[in-house]
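In the part that follows, the structures are each spelled out as structure tokens.
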Structure I
């Protein structure tokens, strides 16, 4: 067995910048800015920093706030979520600022938000709850711990797939027919997680956390998303061949002895029945021919180890 993903040296092409100038916003909620066009149209939320070390979204927010970009129709809201985790960033330990206590992208259920537990992430999610509830459409900007091909993630509703396919970049899609299986992400909060809902909610995993190309893609995807709904001028379609995957399973690590059978960074394939990993005495076999996405760099019991997906 090998370590979780045998990480190589991390290249820090992009580092966090000072975002304190954006704190006040104009909504009464720190780091939330809203711009109304005065013309009929959808309310679109662009959300960044759900995880504190996924800094590509800061580049997109800078483009919107400093550009400046203002909506031609409808309403644009720009949100920076887990600022506390972002401000804890240490370049010597660049993966440790993902979260302070809770994974902020797994607590968007009523059980968590209305529950009795407390953490910086829960307090911030409760503060942002009305912001997200007011949105017609949400783009949540993320990045990956390994420098892999960017991809969309979304609940497997036709409305989400239609928008992601029309935008065309990223060119890879991961749809979730039965949810994530390890908690409730922002894109499944409230009506955005309901089959009969009409709002679109997408995650864009824009590439490796600290790559300049990841930040550049986050800006492009953000403008593409706004253009699709008419808030900015039309943009040319990417025109790339699309690849689609369906989530089969999210595996949550149970013991510190978790190990993959070979080094993984993401998009590796396994044959039906092939051993993917062990976790203590448990052997984790591929249920069918499938692809591994988001393999952990370092296992933490209670956190996700990997996704298994079926190519569509």
Structure II
């Protein structure tokens, strides 16, 4: 194995058997119970190399999970990027052109630009809009504890706290600041109105079996919470740790560098230097500033790091 490559405990498989679906949209499968209840969307592969979602989605389809009430939709979002996986370069198929999880605004979806991600988002738009509740399954480049990510709406916090795992929460009072994610598309991005819960679960490092196991477990917990399946009581969760997103810093220059190697969840004192980006210094905006999702390899125009504070 070349140096600096991660351990690949879980790798992509052939998804062609799931391509047709039953909705008229490739790789989207919908199951209706015929009984009143919520419509829940389980979304996988928003990023091509975040394999845990594929494991959870195929688990639902392969084991014949069907809703007792309401409607279940299972989607594989970015199969084109997924199929570009190269074990020698396992981080490079996250996206092909655009970040599929930052283009869910009307400005992007109704705009003139074209890319594999925009074409797929436009195709999936009615799927996302139809769902009452959304679980979008993700993973991280570094081996850090799993965590929820969600807009700071009470409906989201209530669901994440009720489910219990992951016990770490990243709360976004003002969105990401770097684009519109799938979980904030349309009514799901509004505090008022009829929207249900829409959350991301970051389940662990991309290629670890424990991450895939977490994705399956959280998916079943999510469906159980809304009554679509029967779910045995789970072990008592750890006390929640919640962080508020203060700033999303982008990589502006090829000279971007962190002052020391970061994996995520490192803590900085107010005004302590975190990174240098050309002539700009990135310093902690508060005491106990906790960094999340530091870029493994900084790329100009992409996110560098989330700066948060504990709640």
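Bear in mind these aren't lab numbers, they're just calculated from the coordinates by the rules spelled out. This is a predicted model, so every value here is computed, not measured. Cβ atoms are built from the backbone, for glycine too; each structure is taken alone.
A few remarks follow.
- Top of I, II by FRET efficiency 1/(1 + (r/R0)^6) of positions 19 and 211 (r between Cβ atoms, R0 = 30 Å, to 0.05), largest first: I
- Entry that produces 3.7 once mean projected area of the Cα convex hull in nm², for residues 243-290 alone is calculated, selected from I, II: I
- Origin of the value 17, where relative contact order in percent (Cα under 8 Å, 6 or more apart) was derived from one of I, II: II
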